[in-house]
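Structures incoming, each one as structure tokens.
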Structure P
């Protein structure tokens, strides 16, 4: 049993003074907790902690059903916002910093976030010791590296054994879907650093229950470009996951149920009248529903016997006049190129605006694509709130084309596009599109679909090429970049195949009177005029 030492560091205040300062802070907290680096916060509930003066020292004790905590407090270092930082000492020696925080005070959020990151890093160290015995762990870190898109929420390291090297990354709870993106970027980073031996593999640790998306994505990357191991962890430990067992990760394709605007329902009669308003688009979404949109922004939906109105949260319409009034109010802002950007209707859902323009300009993206039918958000995916619009089109030869749209930079675009491509390829190979009523009257070829990534040309994330470099050659990918003012003039200025890097024009030599704007297209790519 540990005994309490009877000496204290020089310069430490009297324990009664320390206790009073700590008690005053705890009284100001609604939900106090103590944080020790690398450990989860321990709530300080009434009856579950004690501050006691013994032998000229102040002891802080706390406990719950799983854990007991005892530390000697030497002094208060700083109090800021909802956080009190303490200098403390473990029994047997060793100083450390503790933090008392109010879990309900937003100002304590950075401390809690850093502690979670440090705790996960220590957990990763333990998992590596068990899964890679005899390996040395280099550079285990949670440091942010914005230049290389390395997130502090995903601790990472390099495992080394003789001449073998493996990049390692661990996803936090709730971050499983981002694991492969950040893992591949980390692998690329360590490969490009000077090293005596190549880094051939990647080990990913993902929380249990969040591994399915990652496992399916790994199955469809090029194994010659990255040898990837997947580990699943929870409170009981960790284990390596089989990449062969993907189970039923792809849901069966739901049967397409078209809307019937000519039917007897009053809702569809109103929807038909609303669709005649200038700028209103009527888009079938399946399940017999009709979505009414202006510049991509849905303001009404006809379903069954009801018409629902509203941007975001909707209410049942009681008259057609309500819908007409809302449509005109939305159009006044949404279709006005000079509308203030700060207006909520002007800036809402940029991906929806981009989707609307793409639907109307499929021939601009690719002259071989049919204008209709085009389906949106077709395949069941985890996380419909991912901020990327999905479209599925077909060309005149019956081959499917997956179109992924993003109006702003997003490092996850390539792998999220891969999710959709995987599902479309599966359903096409199984002949499910025809059987489920999609593309009526057209022969759908069972071949793998093409994949188009569409975004403003200057809004492709810098890591896009790196991630596409891990795709196998049988996935036909093309990046299509739009002009800066795409919302005013839909113009393609960039086409790049696969992971190729665009070659923008070199600056003019001195003495030449021509100029090159940085947004001009690459010289080797077609420039499509308005």
Structure Q
């Protein structure tokens, strides 16, 4: 019996699940009370009625969408790619959904963008149903969503007029599965995952005659760490790349180790943005910028300098930092002093609106939650994750198996955190051959840019994202030690939204405008 059901899986950081101590505290505390029951539900939904096979599948349909007043016809193809190891043995079936716009005879090859979410453990459902494809689920701005039905609408902000799109599910998520003698754990690691995506993308290029197309990668959340490593791997295997889009970035796991003060510094501007949004600042500026630029300068100057002194910091200096930090974050000086000037994300999310008995979201600090225990030290769930999960899962189910009529015996896994959590191999072999215990693929990206001086990078950041704070993305990209002549190839854009920038209508419109301009410049000879 075929099973096309999409059941809710653990909502512990839907788009970013890092196993490092600092992130474990947040993801473990978010939804901890519901974790046991959610795990049982997830486990039941992750049992397939049949195994994936090495036979590649493609089930195309026709569609059309209006973008900028022009009707664009396209072919949408859900299907699978067979991944083989160096000995030619089939080891995995990788699921994708491709959107290819009609191309007039004689026209030059269209760009193609391979896009994916993160986790590790997330399918590409979020980007597929919410961002740049020709359809999207219609959800409210920053509040909890009512029960279904949910509307799947034409996406007039799609970038299909600029590039074909291929949404890919990581092995173990969505409908991607290991096959033959391979096991899921064979793919669950930084380098193992990059290798699988490289083999899948190269296979797509081969069977669809797209080698001559301008080629792009678009990753969100952990997908940015994947993309930064993947672009170097693809180029080393002969696929010259045109550009990389990093949406809500984390490129360096090492920086998030306990007792590393840079971790707290990267959060400061995001804390300030949340405090500004919720009107917790005594002298609230009229606009976020240039306020956040001021906070950036203070964070990497006086704040970092004070933290670096450790126990040598004087009481006078400590009090002065606490006062200024209070002015930027809305937290009391006493609370900041009690926290030794180092505020864990979960504590900030609980403390900011404690007097209102509300918590703020992790993926998007605009969302509000209500805890049973208002006196606790951390939120009981992520209000942003809880608000958006249901509509996306329902929409993907309806669209893929209903509208497109895709046939399979497998169950779609929106997320597979319960299967992957604790099993992800964090090690990464850098381009120079050294092995890092915790991956930092910004090194790979810098290498790829030096080898290919035409490679363009676009960094997209939400001010209200505390899963992957924008100041951290800036830090990683500005520490790649690339030549000054290459720095012009990196573009930064910012939006008054959260981790999933595209859920905010105004930000989605701005994203479309910025992406159109960037693609036009990237493919220009």
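Throughout, read-outs are computed from the coordinates displayed, never taken from laboratory work. This one's a predicted model, so the numbers in the text were calculated from it and none came from an experiment. Cβ atoms are built from the backbone, for glycine too; each structure is taken alone.
The table below lists the values:
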read-out	value
Which of P, Q yields -10000 [helix-only ellipticity at 222 nm (-39500 (n - 2.57) for each DSSP H run of 4 or more, over all residues; to 500), calculated]	Q
Parent structure of the calculated result 22, given that relative contact order in percent (Cα under 8 Å, 6 or more apart) is the read-out and P, Q the choices	Q
Comparison of P, Q - label where distance in nm of label points 7 Å out along Cα→Cβ at positions 372 and 484 is highest	Q
Which of P, Q leads on volume of the Cα convex hull per residue in Å³, largest value	P
With FRET efficiency 1/(1 + (r/R0)^6) of positions 404 and 436 (r between Cβ atoms, R0 = 35 Å, to 0.05) derived as 0.95, matching label from P, Q	P
